[in-house]
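Engineer: Presented below are the structures under discussion, each in the form of structure tokens.
Laboratory data are not the source of any read-out in this text; all were calculated from the coordinates shown. Note that the coordinates shown come from a computational prediction; the quantities given were computed from them, not determined experimentally. Cβ atoms are built from the backbone, for glycine too; each structure is taken alone.
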Structure 1
């Protein structure tokens, strides 16, 4: 899938700056150990999951305490180099390693870097650096922050990420944002679609009086607030626009009775407009009998053979009872 001019160069610059130094805002290297996940189903055998087919994945641990809490990522080159944000205030970058068949087997060249403010000072206040969503276009990374709600732009630089260069109006009234359930997702629409390349923000579980989730198109011809129907207690954790223009949402549910679950839901882009209430088709829903965890991060890419692939990561909350996972699925197209 086309990722914009200069993505390969940007990816090379980010990975090449990895140094074992945590001072200031310098990236530092982290060694990653992985364990393969060969079957999505924990019990029984894999099958086609509606339009999805499981490719493979792995669980991962890092050799530094900073590793974990991976909240969102975007590929800079299809299925390989990526940039991401972690919700304890770090950027992360690296490359997906693959076997001879093209299945994911691990991460290489993995680095993390502390987020900094406009003056280049490392921010150590969780309230200010709860980064949850990420979108990348034309050398600019757009990040949504949840607790101290904001949407900020950063310039992707060869020597590491600096402070924000601009704050964006996310339109949703601040009094409607729930603490720790606010600005969860930012995604850029396709240039050729009805949203004309606009960025869209979606909250995790900031709901109106009818229980619907606040979202907004923050620029372009369809600029305005819309709502997403919340169903079966699922909350939004990430989103990305598909090549055909539709919005793919990753959702999570947690309860002490039913445990953790994940869901992928597809929203018709033609329905996204000011004051609309949108819903969508569920592509997959998976609970505790599958290899999932706190699934928070999502992107898509097109393989060399033309197949569209959905990639997911989980946020382990740096808890010993949770796992950081990377999973891939083929997504059949109409």
Structure 2
């Protein structure tokens, strides 16, 4: 159950209200006026709780749960205990997310600027901002309305943030133009030098990194992720893309709309990730490649060539999924034969 020391519950909601919030239908016999006090996992819920069931692996938990109400798909409602109130939807996990948001809304603190923050006189702050202790906002930076800059975060000179952005503790943002509703989690490093150098007989020669980082709307960038600015062309992150913790995005990379980049992925310079692609954990992508629209790259894959749109690849070097699985199976047979 959520710890009230850290998570503040809005209050109670009726099943009717929850059905409206989630877009679900109440099962026959469910009382729309019945009050629900909280959300909880199947194995921790009680009669006052709302839970959800979205994976057949947890069928036994569904059968034994004490939850008073549960979100399930219409196809799974016959697996629920008799008498349980059900909210029926084809997308139970999404509905649960909406319900949990209703119980635990992410409220912004009241507008304030800490005396311990440093804001250059030439910076522009929008209305309703929160600037915490130790934050630094550089010369000619433009911060939109209702932005939240947390403790010790640094916003470099001439950076532009749209409305309703949040920059986490100890993050740094330089050489960046960001849209609305961008969330930068603690420890991020956005806009630092790309890893660019020329090789000469006498050693390495630094190539000035003269581009920017351009971030669209509704982007999330996880803790301790690094996004290098471009070397001349810009590094770009498309609207609606979600980036997990500990991801490295090199200079000149272009990521499209609605992509998912999971933790510890590394994307080398000048690679293009087209719209709605997914890169699973610890995948590595070589430079100057193109990952097509809707492609899916498996965990720990090493991508060394372009990936067509919609293709799934796995392994290192990464290969189309079926080919990769056949190779794994063949290797297993060889090992077994040798034994």
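Engineer: Ranked on distance in nm of label points 7 Å out along Cα→Cβ at positions 195 and 219, which label among 1, 2 comes first with the largest value?
Structural biologist: Details: 1: 1.3; 2: 2.0.
Looking at the calculated values, the largest one is 2.
Engineer: Given a value of -4000 for helix-only ellipticity at 222 nm (-39500 (n - 2.57) for each DSSP H run of 4 or more, over all residues; to 500), point me to the structure among 1, 2 it was derived from.
Structural biologist: Going label by label, the one that fits is 2.
Engineer: Further question on the same structure: As an exercise: FRET efficiency 1/(1 + (r/R0)^6) of positions 51 and 211 (r between Cβ atoms, R0 = 41 Å, to 0.05), calculated from one structure in 1, 2, equals 0.30. Which structure is it?
Structural biologist: The value was obtained from structure 2.
Engineer: So relative contact order in percent (Cα under 8 Å, 6 or more apart), computed for just one structure, reads 7; which one of 1, 2 is that? Let's see the in-between values first.
Structural biologist: Values: 1: 17; 2: 7.
Corresponding structure: 2.
Engineer: Between 1, 2, which one scores greatest on mean projected area of the Cα convex hull in nm², for residues 43-106 alone?
Structural biologist: That would be structure 1.
Engineer: 21.5 is what came out when mean count of other Cβ atoms within 10 Å over residues 187-194 was calculated for one structure; which of 1, 2 is it?
Structural biologist: 2
Engineer: So if we calculate distance in nm of label points 7 Å out along Cα→Cβ at positions 27 and 315 for every structure here (1, 2), which label has the highest result?
Structural biologist: Largest calculated value belongs to 2.
Engineer: Could you tell me which structure in 1, 2 was used to calculate Rg and Dmax of the Cα atoms in Å as 18.4, 54?
Structural biologist: Attributed to the structure labelled 1.
Engineer: Compute mean count of other Cβ atoms within 10 Å over residues 83-90 for each of 1, 2 and report the one that scores greatest.
Structural biologist: Working: 1: 23.5; 2: 18.8.
Checked 1, 2; max of mean count of other Cβ atoms within 10 Å over residues 83-90 sits with 1.
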